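K.L.:
These notes open a run of structures that come right after.
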Structure 1
């Protein structure tokens, strides 16, 4: 790497990490008067307040993780066949479907959620775990479909056709051919879906109706009341969950393809 490229790389890394460092300092800064660059007094009282004094925290963490897992699984179950159809098959209105898939990312989340809320009220899904899972999947599907469509466009279906010629049935072809080929895309889409789900607020608030308590539901009131240190602790929890999911995805990819045993020269 050239010196100038290395310098630009480190500048970008520092710029990306700076907000996280500030966030961590806020969680342990018991006394941070303006205009001091660093806290004058450090303490773990905010962690004690959240994890010991607030009985909802543990429940919110478990709910957030379970919700993110179910949203990810549901999204992938829909996105994989949908993305394959969009990438490999030609049909009337294909361009329009590709555009409509991205609508939840273009239209404000409040508008989309409010429109769907009416239907969910009639179906009795508001205030339920299933209802929140469904509404969050609406916003994770565009990411997953886009990623998986690109994967299918790159890989195509030539390997599946070769397996069929060799006599493999559909089930064997999927598990032995298709799945290993698209696994990196699945894991990437899963990481994105997990991160998007765990950070959702509007969808959880409107459809959950205050019955489904996640970390973001606990976080927003502290932002509104100006308790930035408590807010920082919850924010660090969300960041940690996202980083752990990315770490897990990377380790899974390496083990799946035995990359840990490969030596690059």
Structure 2
């Protein structure tokens, strides 16, 4: 019922600065909108959309007895207290009603399905997802990706203090296909296939709960991507061999709105 990743949400303090950063990073143009006190900038890549969100205006004092966390802007401000970065992971789904029933049966405490513009979605209980904001979304029509400098997402990284618990969530409850479980330099890594990309789980014992952490983007040519981003003034590492044989990677150290970011070349080279 989960067919892949639909999009990720990155919280930023300033939508213009965030949109400019990701236009440079992805080599794509943003669609910017404002609604309910929140500004969004949407980027579509071949297999994942990126949604930046920023609160508009100054924080307002809620009326006596009101719950300040109810409004979208207030929830976003609360999320930004931990800094800019990845805040939500949204899975693409087919037959959302059946997936919602399964989520209830396996203890994910799903919220009711809501109707949006061209889509339906629901959210898993945050405690049931061990601190990660997980959504499941069914679209009426697929997003169309305009030309961009990346080939899409390769993997999304979640850090966890309890790998077995994470394996039960993403493997057993969400039925993602575990492809690899290995130790690398005393660090446990697990890889789950999700559509044409990977959800990577990394053990991080110092955390109190799971943490939606980083992204790896596919590029056709690591050297060309490195030159493009370095030329735009970004701090990038040297191009190096990746963990997976036949891959080449480099890190992007700034201009990512707090998201640890890797560029990865998988194409065969002469």
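K.L.:
As an exercise: relative contact order in percent (Cα under 8 Å, 6 or more apart), calculated from one structure in 1, 2, equals 26. Which structure is it?
P.N.:
Numbers: 1: 26; 2: 18.
This figure was derived from 1.
K.L.:
Further question on the same structure: To which of 1, 2 does the computed value 0.95 (FRET efficiency 1/(1 + (r/R0)^6) of positions 128 and 200 (r between Cβ atoms, R0 = 25 Å, to 0.05)) belong? Please list the in-between numbers first.
P.N.:
Values: 1: 0.95; 2: 0.75.
Structure of origin is 1.
K.L.:
When you work out volume of the Cα convex hull per residue in Å³, for residues 144-239 alone for each of the structures 1, 2, which one comes out largest?
P.N.:
Largest one: structure 2.
K.L.:
To which of 1, 2 does the computed value 0.70 (FRET efficiency 1/(1 + (r/R0)^6) of positions 80 and 168 (r between Cβ atoms, R0 = 35 Å, to 0.05)) belong? Kindly include the intermediate steps, with their values, before the conclusion.
P.N.:
On the way: 1: 1.00; 2: 0.70.
Source structure for this number: 2.
K.L.:
Assuming -5000 is helix-only ellipticity at 222 nm (-39500 (n - 2.57) for each DSSP H run of 4 or more, over all residues; to 500) as calculated from a single structure, say which of 1, 2 it is. Kindly include the intermediate steps, with their values, before the conclusion.
P.N.:
Values: 1: -24000; 2: -5000.
Answer by label: 2.
K.L.:
Given a value of 2.6 for distance in nm of label points 7 Å out along Cα→Cβ at positions 56 and 72, calculated from one of 1, 2, which structure does it belong to? Walk me through the intermediate numbers first.
P.N.:
Numbers: 1: 2.6; 2: 1.0.
The read-out comes from structure 1.
K.L.:
Using FRET efficiency 1/(1 + (r/R0)^6) of positions 88 and 216 (r between Cβ atoms, R0 = 41 Å, to 0.05) as the calculated read-out, with 0.65 as its value, let me know the right label among 1, 2.
P.N.:
The read-out was computed on structure 1.
K.L.:
Then there is this: A value of 15.0 was computed for mean count of other Cβ atoms within 10 Å over residues 112-119; which of 1, 2 is the source structure?
P.N.:
Working: 1: 15.0; 2: 10.2.
That value comes from structure 1.
K.L.:
Also, I was wondering about something else. Among the shown structures 1, 2, from which was the value 3.3 of distance in nm of label points 7 Å out along Cα→Cβ at positions 16 and 120 calculated? Mind showing how you got there, number by number?
P.N.:
Numbers: 1: 3.3; 2: 4.1.
Source structure: 1.
K.L.:
1, 2: which one has Rg/Rh (Cα atoms, Kirkwood Rh), as calculated, at 1.04?
P.N.:
Structure 1 accounts for this read-out.
None of the figures in this text is laboratory data; all of them are computed from the coordinates on show. Being a predicted model, the structure only gives us computed values, none of them experimental. Cβ atoms are built from the backbone, for glycine too; each structure is taken alone.
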